[in-house]
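Each structure below is given as structure tokens.
Any read-out appearing in this document is the output of simple, stated calculations on the displayed coordinates, not a laboratory observation. If you're wondering where the values come from, they're calculated on a predicted model, not measured in any experiment. Cβ atoms are built from the backbone, for glycine too; each structure is taken alone.
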Structure 1
Amino acid sequence: MERADKGLAFMLQYENVAWYDAGEVRILDRRVYPTKVEFVVCRTHQEVAQAITDMVTQSAGPYTAAAMGMALAAYECRSQTAEAQVKYLEQASYTISHARPTTVARMQIITEGCLAAAKLAIAAGGDVSQAIVDHTVESNNLRYNKIGKMAKYLVDMFPDNGAVMTQCFGETIVGQMLKEAKNRGKNIRLFCPETRPYFQGARLTATVCHDMGFDVTVITDNMPAFVMQKEKIDVFTSAADAICLDGHVVNKVGTFQIAIVAKYMGVPFFVSGAPDKGHPTVDTVKIEMRDPEFVLQAMGVRTACQGVKGYYPSFDITPPHLVSGVVTDAGILSPYDLHRYFDEGNAGEYADQ
């Protein structure tokens, strides 16, 4: 099978997200990319979990890293009895999936899928780590292809020679929508808010857009309203860290305020991703609060004096009335009708089917 990352930017290639080999996991350090191309090397699955917590990788990156962490856990316990290996991998699944609180439901789908592949390999006396890597490549192919379907529906919403505003780094959907736009000859312009304090929009989204040959402009996080009006933005789009079945969208902090501006300006806001069974209502979501000191600096340079306090929620929640549509692999759905996605037999973005 042809790998689904073919033709995508450097940082969307599987090996350049996270990869297990010979007792270690290498994770592209997105905290310094693209200024530096460096990989964090993890030699225990706990180090993989810590790397996810520390934002070495984010957006969809942690899902590949989590799976490769499970392959590393299998290597760690390779000399134990079959029963002990399963127990060890169950604990590893819990440790890795709980690395960040807001995305636990999705991470559990990933690590439990790896656990199921491991159990089959253990029973067959095979190479458990390799079985998990093979499972991960197949799962990534499936997920990338599902997102490729989403991209077709999303790009339908882009006018020819249109202007599109993004938010944070939507990972695979960014690459797939650009690939689809290029295939259709839609020469869109992109505007990327920088996404403080990690600058994912400036460093990651803009780099992928540039690498794939598109006109891309970085703006600061306080410019979306002016830019939306002045540059005549046609579509605002983002991915999501959780899409609740009640239509609330959890994404990088700042999404909510851009959605408010888009609504005021009459610009449609399309969110890409399948709804999450693990979040039937927004009340099930725990918003991760990170170290407030981090907002008092920019790329390592302190911007506020000592004694000033910071405040750092990683995500915010956009209510359904601000969402024009949820772009799934089964089509664009109303945020008020997301149960239909599963009622019609769809499995979800991270399910292995």
Structure 2
Amino acid sequence: MATTIKDIAKKAGVSISTVSLVLNRKGYVAPETKERISSVMKQMNYKPLHSARKLATQKTGNIGYIIWEGHFSEVEMFYSQIFLGMEYAARKSDSYILLTTVKEDFDPKNDLPRFLKYNDVDGVALAGRVSHALIEYLDNQQLPFVLIDYELPGKSFNCVKIDNYNGAFRAVENLVLADKKHIAFIGGTFFHPSIKERYRGYREALEKYNLANDGYLKKYSYCENIETSRAIGENGATKLLNRHPEIDAIFCCNDTTAMGVITGIQKIGKRIPQEIAVVGFDDIPPAEYNIPKLSTLRVPKLEIGKQAFMLLNELINNPNMVPQTRMISVDLVIRESSHSESNER
């Protein structure tokens, strides 16, 4: 038979209402009494019913994590790692993270995730590029939400962002200082603000060293208006190198694209990094085990998840707080794809 709050109160020698105050973390309970009640709950292996907690606190203890289905794949592990960071943070607060995906052509009337349909979350984290209709729905419903690695131009929402610009600038500057003169960029859709910022960092690093002139950017840039993939990287490398064999380095919008670029270069028969250096962005797990090992910008994905969880909880507890942006810095990791000898900086 399951242990009840009445059983806890009887064994601890207190009233049921006192146990309730401890469970819901409301009102004053003497420290020694609180410690005694907690000890009894542990002895009796008591776990409060989820439904009872919701009734008492008006909170579910659930956090939604929504990702566009195009981001959720075996190849693109970036947002899965961020989810893991949120999960780690949630464990310390006895919260649950509920993961779901949504379609790109999301329609609130037909495609609402179940936890939104049944009001079973206290807030939502939106990871990466998601439908603007979903963001507008959450805003209209006044449900707390945080954007991760995304933003809406002209709108002020709580978000956790990556320092894409400075990371890209540093990576390209490092290539220039390594005496690379013909540095290409390969990427996917600029609908994602992170890719747009990475391209801006690429462009402005070249401008700093007076390289971005005489049609340089147009000649050495390859972007497809679709989600990033290995295929974009391989196609881009093949097309650019056939037209411009003088290219001696390629900066890629992310690691998945960079791995495709490496495949394309290898098929052409050029050596990496002796003839062409390659740098990615994100440092997803396969980057370190690629052949050659991929130089990249290390994004602390678990930390992003933890920060998103903390920011969302602040918002849940203070619905009227001024929107915040938390910027997460990145580190340049030098491996075999850009330097003959592997080291980190």
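Ranked on FRET efficiency 1/(1 + (r/R0)^6) of positions 134 and 310 (r between Cβ atoms, R0 = 35 Å, to 0.05), which label among 1, 2 comes first with the largest value?
On the way: 1: 0.20; 2: 0.95.
Sorting by FRET efficiency 1/(1 + (r/R0)^6) of positions 134 and 310 (r between Cβ atoms, R0 = 35 Å, to 0.05) in descending order puts 2 first.
State the single structure among 1, 2 that was used to calculate distance in nm of label points 7 Å out along Cα→Cβ at positions 102 and 318, giving 2.6. Each step should come with its number before you reach the end.
On the way: 1: 1.3; 2: 2.6.
Going through each structure in turn, the value belongs to 2.
Just checking, which of 1, 2 has the largest value of distance in nm of label points 7 Å out along Cα→Cβ at positions 94 and 278?
On the way: 1: 1.5; 2: 5.0.
Largest calculated value belongs to 2.
Who wins on distance in nm of label points 7 Å out along Cα→Cβ at positions 142 and 262 among 1, 2, i.e. which is largest?
Numbers: 1: 2.9; 2: 5.1.
Ranking 1, 2 on distance in nm of label points 7 Å out along Cα→Cβ at positions 142 and 262, first place is 2.
When you work out Rg/Rh (Cα atoms, Kirkwood Rh) for each of the structures 1, 2, which one comes out largest?
Numbers: 1: 0.96; 2: 1.11.
Once Rg/Rh (Cα atoms, Kirkwood Rh) is tallied for 1, 2, the winner is 2.
Match the computed value 24, 17, 11 of semi-axes √(5λ) of the Cα gyration tensor in Å, for residues 150-253 alone to one of the structures 1, 2, and report its label.
Numbers: 1: 19, 17, 14; 2: 24, 17, 11.
Checking each candidate, the match is 2.
Can you spot which of 1, 2 the value 2.2 was calculated from, given it is distance in nm of label points 7 Å out along Cα→Cβ at positions 14 and 174? Display every interim value, and only then the final one.
Details: 1: 2.2; 2: 5.4.
Going label by label, the one that fits is 1.
Looking at distance in nm of label points 7 Å out along Cα→Cβ at positions 46 and 86, point out which structure of 1, 2 has the largest value. Working shown, then result.
Values: 1: 2.5; 2: 3.2.
Of structures 1, 2, the maximum of distance in nm of label points 7 Å out along Cα→Cβ at positions 46 and 86 occurs in 2.
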